[in-house]
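Each structure below is given as C-alpha cells.
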Structure P
Amino acid sequence: MKPYKILIKSKSKNYILTIAIGKKIFDDWKKFSFPLWKKYSLKNNIGIIVITKDLIDKKNIFWKKATWQKMLIGKYLLKEKINVNNICYLDTDILINPYSPNIFKYHDNNKISLISESFNMPFDLEYVRKKVSFFRNKYYSSKYPLDSSLFMSVKDKYLFHKLKPQKDYACAGVIIFNVKKFSDIMYSWFFKYKKNIKTLTGGGDEPIFNFEMFKTNKVNLLSSNNSLKSSIIKLSAS
C-alpha cells in the first residue's frame, strides 16, 4: 500500500499536502480540518494529498519526528511521477477559511513562500503569546511555565540552537514550494541532521527548517497580506 492518498485531484497541479501518520491523527484531521480544506480546494481548483505512512524507515539514523518529512515529500512525489507543480504543505491542526483567497496566487515559483510568525502580524503578538501561555498553564498542564521560549526573540531562537541568526522566523506549518526547483535542496536538509537532534520544539524541525530556508535567500514572505494570514488558523497555537 502506498504511503499517500490523493483525496482531491487538481488540473492546476497545485496541491495542499499534509502529513497524518497514525490512525488517530488521520481521523482527527479528516473530521476537523478536511471539511474546510475540501471547500477551499474545490473553490480554488487545488488538490489535496495526505501522507499516511513514514517515507523513511524508523530504524534509519536520520529518521526524526514526522513533520521533518515535509522535506522529503517533493522528492517522493517526483519519484512516484505524481503530476504536481506546487505544494502548499500544511500541518494537520490548521483550519482554513474556505472563502479566503487562493494562496498560490501569492506564491513565487522561484522562491519558498512562508508566513512570518514574528513580524507584520494582523494582531498584537505579545498579547496573544500571553494568552496562549496562560491557557496552556491553566487548562492544559501546570507544567507549562508562564515565562517560556514562547517569548524568545527571533535572534535568540537561532542562537539557542547555535545557528546564525536569520532575518525572520516563519511558521513551519505553512510552506509553499515548487516541486522541481526545491525538492533536492529540501531533501538534503533532512539528511543533514540525525534523529537525536534536540530543539525547542522537542526534536521538531521548525528552528532548523527556518535556518535552512532563510539561508537560501530565496524566501517569499506572505506576511504583508493580512487577509491570507487571518484565513489560516493553527489550532495548537504553537
Structure Q
Amino acid sequence: MGAGCTVLMLFLSSLEGSTTDPTALSEQLVIVRTAGWDAPAGTIAWYERNRLGDAWTRAGEARDVTIGSAGLAWGTGLHGGVLDEGPEKREGDDRSPAGAFRLSAVFGYAPRDSVGSLRMPYIQMTSTCQCVDDVHSRYYNLVLDSLSVDSADWKSHERMHPSAGDWYKWGIFIDNNVSPREGGRGSCIFLHVSEGPGIPTSGCTAMSEATIVTLIRWLEAAKHPVLVQLPELQYERLKPRWQLP
C-alpha cells in the first residue's frame, strides 16, 4: 500500500466513536500516558489481542516520548470530545490531543519501494507536501501536494518534506479533528521522530527513530489500530469503561 500526498491525507475513519469503549473494534492499541495535563513528556507502549473482547497483551515495552510543550488537551476523535475536567485542544495551544484516535496511515521521506514490508497505507512526503494549519482555509488539517491545488487559500502550513528536518523522516497520522474538520480544533497531529531527547513538540507526540520504526512495522490496518493518549488520572478513570490494560 503506497501513495503520494497528492491523494490527500487524512484517511477519514470508518470506525464510529464511542465514549463507552472507543477501542471496541480494535485489535491493536497504542497507549501514551503522562503525569498530568501540563506534563510535556510521558511513555508509550503498545498492545494487541487476537479477538475483539479479549484482554490486551503487551506487544512493546514502554518507552519515553515527548508531547506538546504545554501538555495535553481534549481532542476530537473516536471518543467524541471533552469527557472530563481538563483543557480543550485549540490551534496553537502547544498541547497534544487527549482521547482515543484512529491511526490511519504512516509516512516518511523514502519512496514506498525502499521501505520494505508494511501493513499500513504509506504516504511518501516529497518537496511539495504540506499540512495546512490555517484555521480559515478550506484545506485546514489536510496534508496535500501544494502543486495539486489551483488556488491555495492558506497563509500558513507545516512543511512535511526533508527540508523541514529529520522529525518527519518517519511518522504516523493521528486522526484528530478529521470527521468533520472544525477550524481551530487542532491540525497536523502526528506521531513522529523526536528532534532530540527531552525536546517537546508543538502538539505532536515524538520519540526516537528506533521506537517509531518499530511501531510502524508492527501496525496493521486490518486490525484498526487506535491511540489512547491521556494523563494518568484520566487514564485510571476511563480504564474500566474502555477496558484498557
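Details
- Parent structure of the calculated result 12.7, given that mean projected area of the Cα convex hull in nm² is the read-out and P, Q the choices: P
- Looking across P, Q, the calculation of volume of the Cα convex hull per residue in Å³, for residues 110-165 alone that yields 98 traces back to Q.
- Which of P, Q yields -8000 [helix-only ellipticity at 222 nm (-39500 (n - 2.57) for each DSSP H run of 4 or more, over all residues; to 500), calculated]: P
- Parent structure of the calculated result 2.2, given that distance in nm of label points 7 Å out along Cα→Cβ at positions 190 and 222 is the read-out and P, Q the choices: P
- Here distance in nm of label points 7 Å out along Cα→Cβ at positions 134 and 158 is compared for structures P, Q. The highest value is that of P.
We did not get these values from a lab; they are worked out from the coordinates using the rules stated. Bear in mind the structure is a predicted one, so any value in this text is a computation, not a measurement. Cβ atoms are built from the backbone, for glycine too; each structure is taken alone.
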